[in-house]
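Below you'll find a set of structures to go through.
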Structure P
Amino acid sequence: MKPVHLLVAAALLLPAWSPAAADEPGEPVLGFAVGARVSAAFPMGSVLSDPGNGTLLIDELVAISVPLQLDIGMTVHRRWFVGAYAQYAWSFLQIGQCKVGQSCSVTGLHVGLEATYAFRDHGGPWVGLGTGWEWMFTSYSTTSYKTNLDVSGWEYAIFQAGWEVELAPGWMAGPFFTGSIGEFSRASMAADGQSQNSSIPNKALHGWIQLGIKGSFSL
């Protein structure tokens, strides 16, 4: 190879091998992320299965719920998120579940751990999996009485998927879908100044389908 050819090749290769290029900082391995979600949730399955009185279906009580969720945790290589979630939901009862003169409410609380994976660095599809504990609180009251019935149990798996768009550096937003499988195992009832706690003998599977919007910020 002629000397002039060697000089041209060296000029092309030197920028890739220069110490300045080698020392350029890359994206951090670990980061911090926080997110918020709002969705519509539709119930499936049963609160319990009673051979004597029949199965108590959740959708016979709840028509639709509106959950708000907070996600907080760490990112790994920007694509993995590992953290915790807390969700509180307000429910709309089916027609006829609340009688005239009654004050009725059904709310829910979900807390647990989750992990998600993004297929791209700056927006695109993502999937995730979570697990945790769930409570459902029901309250019926009139001027003469008040009854509270609370049930709780393990939410075995929460399957998640969505699509994010990068709005600005670190800021993401987009639609998401989740489907969960759980089982209520504990019940607590309070009425007339007395309360009782017990395990649910005839457990049954239930779940929630959620469709909503998720926003997040990461460092």
Structure Q
Amino acid sequence: MPEWNVNLTDKIERTSDITSFRFAPPEGLSYLPGQFFFIYIPAEVEGSMMHHFSFSSSPTEPYIEFTTRIRNSPFKNRLNQLTIGTTIKIATVSGQFTVTEEMKKIVFVCGGIGITAARSNIKWVLDSHSNIDIILLYGNRDSNNIAFKDGLEHISEDNFKIFHILSDPEEGWDGPKGYINAEFISSSVSGLTDRMWFISGPPTMVKSIKTILTTVLNIPEGKVKTENYVGY
């Protein structure tokens, strides 16, 4: 099992409860956008604690990064305590939630922290100067919970569009309200069956969206990829 020791170089607050953890890339580590890996962090007393995360960085960037919601769990509490310079272990890079050049038109449908693998892919496509056409449908509770909000909304490429929907928006929000549903999808995306679909987020959300795509909007199952975020 390939494994690497990496040093924490930065902690970046994306929202009030979402943080990115950034590391210098170790020699010999390669990955595809959207893949995941296992990390082992030192426990407070002895031994280590393990969890898996998707890369939120792209292979085109000079660092590796994962991003997670900080919850009140033993692992997340310990993770949040890590200081710059702490050494952790990365192992078992895997996963197939990856855009390829053959996919000319794609849609990412993301809920909350499910944005991480999508961000990895989107950044890879744009940095590679690919002409792949990307639409991102991103559901959150309110605008303060949108991870990577500034970075995503300031992308000005012709082949990238983002549509937000908020389930409990703050006063003054004039965009779509509620949860990602067939109406929101249909109004945001043209040529539904011409695209590959990537769904990522909590398991119940992923299951619901896949059902909408395949049974209501008649998207072939072979054009739908999913990534469930459990325990995030």
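Values in this text are rule-based calculations from the coordinates and carry no lab data. Nothing here was measured: the structure is a model prediction, and the numbers come from that model. Cβ atoms are built from the backbone, for glycine too; each structure is taken alone.
P, Q: which one has helix-only ellipticity at 222 nm (-39500 (n - 2.57) for each DSSP H run of 4 or more, over all residues; to 500), as calculated, at -2500? Here the read-out was taken from P.
Source structure of the calculated read-out (P(r) over Cα pairs in 10 Å bins from 0, in percent, for residues 129-184 alone, 22, 49, 25, 4) within P, Q: Q. Of the structures labelled P, Q, which one yields 1, 6, 14, 19, 19, 16, 12, 7, 4, 1, 0, 0 when P(r) over Cα pairs in 5 Å bins from 0, in percent is computed from its coordinates? Among P, Q, the structure yielding 1, 6, 14, 19, 19, 16, 12, 7, 4, 1, 0, 0 for P(r) over Cα pairs in 5 Å bins from 0, in percent is Q. Sorting P, Q by distance in nm of label points 7 Å out along Cα→Cβ at positions 49 and 193 from high to low puts Q first, with the largest value.
Out of P, Q, which structure matches -0.82, -0.89, -1.49, -1.54 when log10 I(q)/I(0) by the Debye sum over Cα atoms at q = 0.18, 0.19, 0.28, 0.30 Å⁻¹, for residues 41-104 alone is calculated?
Considering all the candidates, the number was obtained from Q.
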